[in-house]
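Colleague: Listed after this line are the structures, all set down as structure tokens.
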Structure P
Amino acid sequence: MKKIFLATLLVGSTYAGANDFVTGAKVGTLGFGLQTVKKYSDKIDFRFEGNGYNYSTTGTEDDVNYDIKLKLATLGAIADYHPFSNGFTLSGGVYYNGNKMTIDATPAVSVSIGNNTYTPAQIGSLHGDIDFNTISPYLGIGYSNATKNEKGWSFTTEAGVLFQGKPSVSLSTSKTIADVDLKNEESNIEDDLSDLQYYPVVTIGFMYRF
């Protein structure tokens, strides 16, 4: 995550002139982030940002209780269009998407895996890796007057969708379970998480223009 933030600042400082360099912090559904903005014209800005956060929770799938770890990690290049030459923005761009999840379970009772029921002794422990598309398009709408002010602080807010693709699930077990049942279980989890292919992005932030 530190590497993502450093890359954001380096890219932004490379393209920004002394009077056009705007930088700041943000927080939202992509985690905590840093962003830099370069004014291109009265109506167009270019934005570079990095976001990250780690989160742990639990969940149930087919009667199996999983420990879930979510890792958010994105690096984005976004164009912000100001159609009315004010703070209102329409945004579009692309993210390098390192978002992923891991799931782990050690059942204490018999549970269904795929189309069959297995005892704890037959299952042992379960581990799953859940990944998304590495390159993910983004569309959003929001407000930012970061490059409109001559100097000083400004406020930003945004709502959009990150199109990160249907999740890809890979399950493994410490014991022996029929491959067909593991594949069916992977498909069940992918279907249950299919809404995540359209990941909602909501952020607020503050910027400073030097």
Structure Q
Amino acid sequence: MELTVESWAGSVFDHEAAKPEWRPSAPVPQIMADLFEHSEAPLRRFSDEQLNQGFWSLCQGGGPMQALEDERISWELRLRAIRSFVPLFRDLFATRCDRHLSHLDRTVQAELCPLNSACYMWWDFDCWVAKPSDAAHRRVDAAFLDAMREILKIGHEACQESALHGLGHWHHAYPAETARIIEEFLAARELREELLRYAQNAQRGCVL
């Protein structure tokens, strides 16, 4: 059967949220980019719980998202897939997630939109790791950093917190770049005190 956006989305997200051991089949970066670039219609039929579980399965524990770091796959396809994170955050996470800042109080997570979990942890999954000492890998890191920069421009605090979370973790590998991206973000807008403090901590690499 031909792999399409609809069939791949079904293989990833069309599962009961109570099945945590499920793992999706390996994705094709082009299909992933097609889905993430225009996520609203094909993902509308899935619950927040299904979407959250599907994203965790894609990204965690050696998930298929590791294909984005696979040098055997065309760089053009991988770059497009990484860039597609931006419309995914803008069109999906920003429309379905609560505006709660997930780093503040983990005890209230049960009351939040389940999709906030994947949104907040997106850049903390173990399927991509910054490798500044690897010359071939630096273009991958640069694409991820650029995606975080663009996601910071989305006017939704959960999306901004997610990007800051990622930048804070990447500070150890790219201190100058991450600090500069956050400085640009801080200079462009006024933030509520809690998000401002989180941004300042991320600028020093002090995030959990």
Structure R
Amino acid sequence: MAYYLGRDVSVTLAAGDTVGVTTEGTPPATSLDFDGTADTDFCSAAVAGLAVGDLTGVDLSVGVTDEDITYMGSKTVLKAEIKKETTVSLTRKKKDNTWDVVFNGDGTPDQGARWGAYSNAAISGLIEPDLTETAVTSTTSPGYWGYQIKVHLGPSGATEVFTVPHCQITAHTVSLNADGTTEETLEFISQETPSIGPT
């Protein structure tokens, strides 16, 4: 596990389609938006992704799920790797309800955009993930499932980038105190193998 302060790294989010939140109506109501004309963008379908602003902390955890296999008559136990598990938790200063709407939805669909988006709609959690597209490759990647997170280990444009493909949002928390809301955390998880490289 590694924890970085928001000033030490920069994070970009990409998906198969742009995800944003539009404020409309009186009193202000919010809705998910996938055509790139949202009041506030959450992630981008561009190759570089969209930078996450006002970050206070990034928690990066890399792990492996093992299974112990014991053979009859043998004292040796085999530890077989079942799957990798990478968790990225982003904490930022809460300034709007964008992360709330992305996680909880706007009422239609109620699941929000937890599994990413393509073809101008949120991906439903009821479909089998399509992992044939290994990266967000253009402004229209209709086959890309989930989110692609790039943690630039240094300021924006840093040469060492930790890329986590096919993430899904698993948790959203808001910290409260006597004076009001201060920070919120969004947790992403992926079972795909992450990579470290120049881009």
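Taken together, the values in this text are just the output of simple stated rules run on the coordinates, not laboratory data. Computed from a predicted structure; not experimentally measured. Cβ atoms are built from the backbone, for glycine too; each structure is taken alone.
Colleague: Of the structures labelled P, Q, R, which one yields -4500 when helix-only ellipticity at 222 nm (-39500 (n - 2.57) for each DSSP H run of 4 or more, over all residues; to 500) is computed from its coordinates?
Modeller: Working: P: -4500; Q: -15000; R: -1000.
The read-out was computed on structure P.
Colleague: Assign the value 50, 44, 27, calculated as Cα extents along the principal axes in Å, to the correct structure from P, Q, R.
Modeller: Of the options listed, only Q reproduces it.
Colleague: Given structures P, Q, R, which gives the highest value for distance in nm of label points 7 Å out along Cα→Cβ at positions 88 and 128?
Modeller: Details: P: 4.3; Q: 0.8; R: 2.7.
Answer by largest value of distance in nm of label points 7 Å out along Cα→Cβ at positions 88 and 128: P.
Colleague: Right, another one. Upon calculation of distance in nm of label points 7 Å out along Cα→Cβ at positions 120 and 152 from the atomic coordinates, which of the structures P, Q, R produces 2.1?
Modeller: Q
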